[in-house]
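Below you'll find a set of structures to go through.
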Structure P
Amino acid sequence: MTNLQKKRKIKSLVKEMLKESHKAMIGKIDRTLNSGAIDIDAWSESYAPMILPKCIVIALLQDESRQYSGRGTSFEKRVKREVKNISYFL
């Protein structure tokens, strides 16, 4: 398998995982809003309207990222190292 073929395969797998994660996170929005963990009454459309939505997005992304972290496996250290390296280039 050439490097170009490997890159295409990796890209395809990443896209597939992102689509699955997107579906999973969309499904968790209502559960988040109905959980009682958020003070919906304190939210205002006129004062900092994007803070609470951004907090929800961050929580959903963090929750979803845990399934890929390799936590508790022999790959955990490798995943952390690769993520740190990739993050430098984003």
Structure Q
Amino acid sequence: MGKKMTEATIGDVLIALARLEQKSDAMMEKLDRLERATDNHVKKIADLETKIALLEQRQGPKIHWVTWAVGVVALVAFALEIIGRVIVTG
């Protein structure tokens, strides 16, 4: 019929526990390395954010050339409208 299951001895249980302990220790070492790496990454990100903020403060706002062109055109149109009204009503 089927195979008869053998009962685990105390030695088998102790060996299994020792293997689990080794795997647990290895996993904890990996977690410690990951924690140190994560801490280093957090520090680097904070430093980069600080540097970016300083660069943004130094540079000031940039206005695209199209914005300047539209502003000049609007100013010219406004001036022409005022001059046209002065001449027509004058």
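Here, each number is a calculation from the coordinates, and none is a lab measurement. In this text the structure is predicted, and so the values were computed from the model without any measurement. Cβ atoms are built from the backbone, for glycine too; each structure is taken alone.
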> If we compute distance in nm of label points 7 Å out along Cα→Cβ at positions 8 and 80 for structures P, Q, which one ends up with the highest value?
Replying inline: Q
>> When helix-only ellipticity at 222 nm (-39500 (n - 2.57) for each DSSP H run of 4 or more, over all residues; to 500) is computed for each of P, Q, which one produces -30500?
In response: Q
>> Computing Cα Rg over 2.2 N^0.38 Å for each of P, Q, which one ends up highest?
In response: Q
>> Comparing P, Q, where is FRET efficiency 1/(1 + (r/R0)^6) of positions 16 and 48 (r between Cβ atoms, R0 = 30 Å, to 0.05) highest?
In response: P
>> Suppose FRET efficiency 1/(1 + (r/R0)^6) of positions 40 and 64 (r between Cβ atoms, R0 = 41 Å, to 0.05) works out to 0.95; of P, Q, which structure was it derived from?
In response: P
